[in-house]
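What follows draws every value from the coordinates through simple rules; no lab data is involved. Predicted model only: the values in this text are computed from it and were never measured. Cβ atoms are built from the backbone, for glycine too; each structure is taken alone.
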Structure 1
Amino acid sequence: MARKVLVTGGCGYIGSHTVAELQRQGYDVVVFDNLVKGHHAAVTGAPVIVGDLLIPADVQAVFRAHPDISGVIHFAAYIEVGESMEQPGKYFQNNVQGCVNLLDGMDAAGVRHLVFSSTCAVYGTPQHVPVTEQESLKPESVYGVSKLMAEQVLGWYDRIKGIRHTALRYFNASGSSFDGRIGDAYKPASRLVPRLIEYLLGQRTDFVIYGDDYPTPDGTCIRDYIHVDDLATSHIAALNYLWGGGESMAFNLGTGAGSSNKEIVQMVREITGLDFKVAVGQRRPGDATRIWADNSRARQVLGWSPRYGLREILETDWQWHSTHPHGFDD
């Protein structure tokens, strides 16, 4: 009998891709989402329970309705760095208290394995590149702090309640499904690649690169872009690691290589066949010059490795956005 997995935030960007991969691998999936940012249409073939992690009764009801849940993958969170600096309470309440309520629901139901969607933002500006899990934790935004606080909460629930977890610290999640069915429907787009594609589709008046005077080969920032389907397989590998008796641990998820803003622009030109103007603005405060992951721990402990690179990311994103210019509302 297939194990049943609860996916919170399963109607969101990374969550829906992970639900699809769980289904492909034969798992039984239940989705829990408040649909504030997620889209019901992103999930097919699995029950979607509409509820809110900030309402403990909603959480408890899921575990009562599905007493055979054996693991949880927790995506549900707010993710906008800028908004977090304007509305800190919203982020601490949702990202931290929501996690507490989920853990209490798991504890009452006897569920002891959780894969947590974390972020490389817990490191702030790293002192060393590539970034290992030993890098100092010094987040520079309320969003990053809220994720680190949730990780700390998970550590205490492990010590006190025996709920083991993996904290998956992604770098730049990108790309869309290869079948073109689901993609990053977050509006307005916040990630660099969707913002560029929105510009190409006439949904933005300009596209700006922030700073071209960094000490990098072409003067622009360098980031590690990881395909969302690779992130999906990592969550399943992490859950199997916990089911196999693995200890609570954090993992960096990236390709281990960086791409600059100008490299992305050039490859988008090649893939789309379009030429376009790019504006150059001032550097943004807090933007690191270069950052990419050391993913050795995930490779060695989880047996996971990324399959796709920047070209697959940009090709699948262009396929999704050009055929779904308004997301799931098309």
Structure 2
Amino acid sequence: MKTRDFNYFLPAELIAQTPIEPRDNSRMLVCNRENSRREGFIFRDFPNFLKPNDVMVINQTRVIPARLLGFKEQTGAAVEVLLLRRMTEDSWEAMIKPGRRLPKGAEVSFGEGKLKAIIGDRFSGGTCLVRFFFKGLFENILDDLGEMPLPPYIHEKLENPERYQTVYAKLDGSAAAPTAGLHFTPEVLDRIESMGIDIVPIVLHVGLGTFRPVKEENIHAHQMHSEYYEVSEDAALRINSARTNGGRIICVGTTSVRTLETLCDEQGTIHAGQGMTNIFILPGVKLKGTDMLLTNFHLPQSTLLMLVSAFMGQENALSAYREAVKEKYRFFSFGDCMLIGNNLLV
């Protein structure tokens, strides 16, 4: 299977640069899995496609102000550090720019010396270990010096950083938002709960690997990035109970899908657990722990588009994307969304 098989044409003007207001006013393309039937709605219609006994799985990760701007102490050259994953109390896996000019042992300063760092060992994939030196709580320093790490395709300044957080975000750790959740408002969530639908939180801390297109010609040669996840015993019990009682598992976002599929056995039972996952879901992989998927529109040749293709069929997915382009849906993180499942349009 070739990476180019997951390409599509996207006019630049359809890449959403700012979030829509209110959150639930975004458009939603509802797609049947079993055929190519599709219909457009507004996201606030989302609860109409749910039923009592369903369970909705949300990712409660919160984006940290992971972008740090500083300078190399030896030369004064500008340096950018993007935090990806905490390794110890004072060290992180990070991306650094300019990477070639920052060898192991290079010293970097941020905020007039309020935070300092030493560049450590390199990892595969272009990241490295960065050890920080500071007084007080690192989280407080990061809140003071860090910036929201918006995706590289967003060029407009984000006036309100909270718009790159879901309304239910709780646990710090992501370098990018689980964007399917950005459409929810407290009112929509209240409506869903009032329908007898259990909203179950899990965690997957999103890394920037989610934005990287697959570069290998053969997609099976792609090395998937790893991300930290947590599913509690209570969450697993509630998800499994819903399916036992005839409910469906509705995953909000590809991060929820990747987490559940990591912990799902052959019988479709979700197990509790935590750790790192590098699961790669592409056509040919059967999803056992996902019945419906709410997801944004993803980059061409990305692992996320491949995941969507695995769930609804490759040609069905690409056909839906072509329709979304034709109908001028908004794409990527601040864009519109798709709801994918069986028998959604009757």
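Overview of results
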quantity: If helix-only ellipticity at 222 nm (-39500 (n - 2.57) for each DSSP H run of 4 or more, over all residues; to 500) is computed and equals -5500, the structure in 1, 2; calculated: 2
quantity: Structure with the greatest value (metric distance in nm of label points 7 Å out along Cα→Cβ at positions 166 and 302, set 1, 2); calculated: 2
quantity: Per relative contact order in percent (Cα under 8 Å, 6 or more apart), the highest-valued of structures 1, 2; calculated: 2
quantity: Comparison of 1, 2 by distance in nm of label points 7 Å out along Cα→Cβ at positions 126 and 238 - largest value held by; calculated: 2
quantity: FRET efficiency 1/(1 + (r/R0)^6) of positions 54 and 270 (r between Cβ atoms, R0 = 41 Å, to 0.05) - structure with the largest value, from 1, 2; calculated: 2
quantity: If volume of the Cα convex hull per residue in Å³ is computed and equals 140, the structure in 1, 2; calculated: 2
quantity: Entry that produces 0.5 once distance in nm of label points 7 Å out along Cα→Cβ at positions 94 and 110 is calculated, selected from 1, 2; calculated: 2
quantity: At a computed 1.6 (distance in nm of label points 7 Å out along Cα→Cβ at positions 6 and 70), which of 1, 2; calculated: 1
quantity: Value 0.75, calculated as FRET efficiency 1/(1 + (r/R0)^6) of positions 62 and 190 (r between Cβ atoms, R0 = 25 Å, to 0.05), assigned to which of 1, 2; calculated: 2
quantity: Computed 23.1 for mean count of other Cβ atoms within 10 Å over residues 246-253 - originating structure among 1, 2; calculated: 2
